[in-house]
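Input: structures, listed below.
Laboratory data are not the source of any read-out in this text; all were calculated from the coordinates shown. As the structure is a prediction and not an experimental result, all values here were calculated from the model. Cβ atoms are built from the backbone, for glycine too; each structure is taken alone.
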Structure P
Amino acid sequence: MGGFFAVASKNDCVFDLFFGVDYHSHLGTRRGGMAVYGKKGFDRAIHNIENSPFRTKFEKDANEMKGYMGIGCISDYEPQPLLIRSHHGTYVITTVGKINNMDAITEELFRSGHTHFMEMTTGEINATELVATLINQKENILEGIQYAQEKIDGSLTLMILTAKGVYIARDRLGRTPVALGKKEDAFCASFESFAYLNLGYEDYRELGPGEIVVMTPEEIVTLVKPGNKMKICTFLWVYYGYPSSSYEGVSVEQMRYRCGELLAKRDDAMPDTVAGVPDSGTAHAIGYANASGIPFSRPFIKYTPTWPRSFMPTMQSQRNQIAKMKLLPVHNLIKGRRLLLIDDSIVRGTQLRETTEFLYRSGAKEVHIRPACPPLVYGCKFLNFSRSTSDMDLITRRIIQRFEGDQAENVLEEYTDPDSDRYQKMVEAIGREMNFSSLRYHRLDDMIESVGIDACKLCTYCWNGRE
């Protein structure tokens, strides 16, 4: 995934930029970056944040940088923001999104001229550099942004810092959010709406899908009006968004309470206690407990003082091990108890299986699992939630393949219907494989109701395959 923050101020902006970016550390694990523009021109820093947090790595830079406009980011994959020199002049760019047709665009650019790209250590092209190259195909930055968004299959939200202002463009279908803040002497733009509140900003407004603005210390001017169609990612509320954020006016924490409440209303389990898998499952569990009257407890605690998310290694085997090491049991709340556990989702299933085994080893009598979203049947095509190369990484698809063989692709829709026999068969198989006492997923219609905005404005592709 990734997050970003931008400031345009009548005074030095570095303090706000530093802490605004730091508040996005939950969205990325690999790189962080900041860039500012001031009297001495552009200044930029990028650091690896795999082994230490953003704040530690950038403290020295924050004390040395000076500027009245700036952008910064947290990134899961590519180093950014990038400093670019082109016929548009010098600018700095950062992006959030996913490019499915990167190879095709690259080949087209090679055929049209003498373009070249720097390879990252992974051997891949930096996606943000590719976006900059597309922008540079046009006569001005605004036309370039629109051209890049049209060419890309996937999603693209971006910020561009120039000497005259900060261009901010939300994805054409609004798959990722952009919130604007305002205080007496500055404006800011942020992925997460909470990131500027402690810095003295008030909510100004959110960008609409496809809207492009330019932000200066004096004003925010709309260059391209928002479109009518939106497909914001529902998973932002279910999992990725920070509890204190809101998107399209809908609070993440309140959505999770409603989500748990609707889970409880359809359930007939009789556990002794309800718990959430830390951290995103906790609010769902509180909602469930409030609605059901079953006590909420924390039978295990995540140890985060030295292992926050930004320290997670990139290799899946190591991530699983660290995730396991983080969970510390409270044996008095586990032994002999029937536990109902709510997690945000089941993806591969590895970590939740290990968590269940850990609870049984700690003396749990039963472990009932209630994911806060429906079964994930399709890999995300629009956001970089993971770099999985195959839908077969999903536990649902492995089970379906086992049942259907070569015909699996032809019957996927039935496996997304909670009232179908195939769906029930799949859920029962997952529950047995994961050694759950019982398994019941959230229904898609209930989850959409939990969000509370029109279903047509939400992307639900990973659950029902509909774009």
Structure Q
Amino acid sequence: MAITLITFTVFVVIFLWIGALAAKASNNTEADYLVGNRSFGKVFVGLSAGATGNSGWIMVGAVGMAYTTGIASLLMVLPTFLGELVFWTFFPDKVNQLSVEQDSQTIPEFLGATVKKPQGKRIITLIVALITVVFIGAYTSGQFAAAAKTLDVFFGVNPNIGALIAAGSILVYCVTGGLRASIWTDVVQAFVVMFVAFGMLTVAVFAGGGVSEILSKLNEIDPNLTNLTAGFTNWTLLAYMVGFFFFGFGFDISQPQVLVRLLAGRSPEEAKQAKWTYLAYVYSTWIAMILFGIVCRVLIPNINDPEQALPLYAMQHFSPVLVGVVLAGVFSVIASTADSQLLVCSSALARDISPAFHSRMSQKYGLKYEQGATLLVGILAVMGTIFISSTVFSLILFAAGAVAASIGPAMLIVLIKRRTNHLALAATMLAGLITTIIWSVLGYSSILNEIVPGFVVGLLVHEVLMKIAFKARVKK
């Protein structure tokens, strides 16, 4: 246990050291804290966006889902990939270019700046900021919950204490170094995640006796575990595929913690060229963890909480040093998302909800005001982790879906330069958000992912309003 703790601590110290270097390299301006002075190339943008997008659900939620459902869990990958491919093919350069033209440093500010009328700009910025704080804040709580589960398995740490430890470790470099520290540590953490993901899968496959032996044992446990379309009719399969296509596209076009990486790119060209780095990293590690979860069903059956499969397997089969490395990998995938989410939430809270208050506080306290907001958001996210009872998988999917169905349609309208009005744009986001929540509450998400109706309703509301209420108007 002591060796595992020491190994893990070494990795955490390395992450903190990198964060400290980033803070030292910063010029202590708000532009550097929020977008790293737009100084990052395609590899850093792609890896950082991928590390941010992966989140704790890759090694916790996705493993647990694969453990439970078997090979059918791979069905989620293809439509999600196609949705993300569409976004990364057509939109990253537009996001970067428009943000530079508008001098936007946050996503609420980005959407608000597309509206000319000051009152309209304020309304849009405020709505996006509130959605970001509430739902990305809940998403962040999901990351801390994933960390708490992991520390509980490895060290028997109380989940509440585990959440505090994870948050404290991340906040140290996140508060001081801003986005630059987040991106620098993301890149290092991405390599740790790849080493752990590919290594764990390789070891597990050999331990299971090879692919054919694993499939045979899965079939013995439950034939549905080896059926790619288990439990699906033709219509439910179609709904599932459409739902996760929208999830992939909607996730990329809406999540502030991912989009801000595009704002931080050196140029529109480099933002677009980050596509293959992003896709290669995300899907290689995601598929590896899904396959690992499937193999774990054979190697360690009857786990009470399938989301703890990875740490349980590591503790049962690896040396203390390797267990520490695995723990560092889990922490890496959690930290690389949580730090990004903390920053976009804190910038929305400190800067976008009340620009007048932000101006006064910035003049009085400078960058310390932004840093204080980041610390506050971290504390609130930990409190959310303690009081919200949900699986990591379901919490993250719901939070991501709410943001995708609200901010996503508005971003699409802006990026394709569709004629709009601030009231129509506001109605779009609210309609998408309300539809998503109602769809989830009614339990229809098991039939069709809530992003689909939310996204579609949002776009329909916009088009109806623009054709009827604002027919003769342009952007206002």
Structure R
Amino acid sequence: MTFASTIDLGSPFEVLLPVALILIAAKLISVFLSHFKIPQVIGFLLAGLLVGLVTFIPGETILTPYTEEGINILAKFGVVLILFSAGIETNIKQIKAVGKASVIITVLGVIFPLVFGFGAAALFRIYGGLSTDFLPSEVSSPIYSDIYYGVILTATSVSITVATLKEMGRLESPVGSALVAASIIDDIIGIVLLSLVVSLSGTSQGTTDFNLLGYVVSLLGGQLDAATEVIVIVVNMAVFFALSFGVGFLIKKAFNWLGQRYPHHIRIPILALAFAFLWAYLAQAFFQIADITGGYVAGLMLAGTVSSDYIDHRTETTSNVFFIPIFFASVALKMYSADFDVTNWVFIVFGLVWVVLGMLGKVIGAGTGALIGRFKGKDALRIGVGMMARAEVLIVTTQTGIDAGLVSSGIMPFALILIVATSFLTPIFLKLLYRNEPPAESKELSRDGAQAS
């Protein structure tokens, strides 16, 4: 396609108006919701729904295929930045220090919702007639779709939990420490699962026509049959993470040197963002791994460097002001074209069951893990409830599955219901579980090592 033929589809300035409307609506709504302590993510989503109403105006020229594609391109930057920021905020030292309890909490907190979501999707598909017409032809089996419905439920976000525990003075308790550490490990496992399922399914999302390892195999005279393809994908991931570990060592040294030589200089976050986008590109272009995974891994590489806090602050400023509101608004905009039939009672029942299982999966899984990790019954329940909360990572995971054709776009409204429900219920349940107890054996005791477990 030539440059001239691209211009015929629309002019770049046309994207400015919907972007302006999204940013204005996002800010006004999120400020209003902040009075009720509702996360700004909800405001960004509502902004997209509000702006999307213009599609009902006859002859409107604000949201055209051209401008929507422009918004989607900007949204791609937003989603990579979300994962990059999550990676750079990961405290590797804390993960090493928490011991096996948080690892057990995380693993079971991933397995239970994964199994619950997979089981519900499989049962509704086999016995309830749940449609899989949305699956692209390259997906060899609908079981990948079933699995991905479970993968979405593995995501967690304890920002609301942390805020609640902090308000009650219990963030530094064993429960608080276990929750924070478990959520970090949960993010890592969830991102790896996302890339693995998308790659194994054979969809185009997260992959390209070029497969570096597959190309090497073909050069050596090998053939990529189904079994070999699975091995290639797994090895691809292993090579990517091994390469990231090696490069990460050099990147840390380079950014530590920059941070000491040019403290708080603007060139540091600029180079960090460039590296994040580069690593996201390489992940998808050469290793068949979702670009958001590359962004997350890039953040992990820079976590703990001299300038990590400064990079994170600058990145959040850039992304929260512009790219992230556009990403969440773009997700909401797509709901207007979602494959959602209000008369399809099978999918509606499935969606509601999926939401409930998403909540129970975390409570039961993480709570059981806490019991195995020798937390007492009530503290184990607190940990399970704390891990129940969901936010932006769930939306990212859901949208990735929709773009890959692994799940129906009709699941997005239920993903939003899950976020809203857990955002309200998590702090309520935590406060009830701490009711009638004396104030936390607070920071003074924890410093003296006298905290009870």
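For the read-out helix-only ellipticity at 222 nm (-39500 (n - 2.57) for each DSSP H run of 4 or more, over all residues; to 500), a value of -23500 was computed from one structure; give its label from P, Q, R. Corresponding structure: R. If you rank structures P, Q, R by volume of the Cα convex hull per residue in Å³, which sits at the top with the largest value? Top value of volume of the Cα convex hull per residue in Å³ goes to structure R. Given a value of 0.25 for FRET efficiency 1/(1 + (r/R0)^6) of positions 330 and 418 (r between Cβ atoms, R0 = 35 Å, to 0.05), point me to the structure among P, Q, R it was derived from. Derived from the structure labelled Q.
When relative contact order in percent (Cα under 8 Å, 6 or more apart) is calculated, the result is 13; to which of the structures P, Q, R does this value belong? Checking each candidate, the match is P. Ranked by FRET efficiency 1/(1 + (r/R0)^6) of positions 90 and 234 (r between Cβ atoms, R0 = 30 Å, to 0.05), structures P, Q, R are topped by R, which has the highest value.
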